[in-house]
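What follows is calculated from the coordinates using simple rules that are stated; it is not laboratory data. Just so it is clear, the structure is predicted and the values come from calculations on it, not from any experiment. Cβ atoms are built from the backbone, for glycine too; each structure is taken alone.
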Structure 1
Amino acid sequence: MTKLLRGALKEMNHLLREVLKELDQTSTIYAEIKEYLDSLNNLNKDDFTRVNSDSNGNPRFVVHFLQCCPESWKGESWKGTAKVYEKVCKLMNKIGGKRFHNKQYGGGIVFQTYSLTETIADIERIKATI
């Protein structure tokens, strides 16, 4: 149920971005929607899902690839989600992220980490360079 709600929220956020493009930038509703969407762009620990540890017992966490996707790439979904997913996976490989091959979490990137806060900081840093 939680994954279903997350998917619905992501779709709603996409629709809000489309509405934002059509609104007058001086309106109050524009400012409120922009503030809401900006707060969603920041990764936090709640965006990650704990999965089984690796064979050595190290903790692993999965996040949806759109959470790791730089803003400039999010408009490229018309080229195909698979291509954007591939680009994001290559980008996250630089900081230890790997494609998550599992049916329980489609479109995921897995990180092996003991410090989720450091991983989040690394993701934000690498997103800012693009």
Structure 2
Amino acid sequence: MAFTIRSQVYAQKVYGQFTQLLIKNGFPKGEFSRVCKRFPILVKTNGLMQTVAFFHSKASGSDDKKSEQSKAFEVFLEKLKEVLELPNASSTNTIHSYLSSTDCSSENYMLLTKKALDVGLWYKRYAEILITD
């Protein structure tokens, strides 16, 4: 009987996302790589909520003037939400809105921070390996 640990599940999900993103034409791979590499250290330094708020502010902008950087931040937050599988989160909610809501207790926040760090490390690893600047 084979068991899979949480880290293996995250690695598989993130790898699947990377392979899908890398085949897209016009996707800002260099910017996405920089975002992936920055995420874990920002979470450790500032906390999950502040990092997500920072990424959310960088991702927002007028739709007609979205830079490659803001697109990379937006895609990262979307993909992170998919991997984390937030409890009680609808498809329209963002990580930022979930963390700001009353649904996110302090226990959930601590658990999400741990999970986000684990997932973030996989994003960083794959960015270093699969994306060449």
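Structure notes:
- Between structures 1, 2, the calculation of mean count of other Cβ atoms within 10 Å over residues 48-55 yields its largest number for 2.
- Each of 1, 2 could give relative contact order in percent (Cα under 8 Å, 6 or more apart), but the derived value 39 comes from 2.
- Structure (1, 2) behind the derived value -23500 of helix-only ellipticity at 222 nm (-39500 (n - 2.57) for each DSSP H run of 4 or more, over all residues; to 500): 2
- Look at mean count of other Cβ atoms within 10 Å over residues 8-15 for each of 1, 2: the largest one is in 2.
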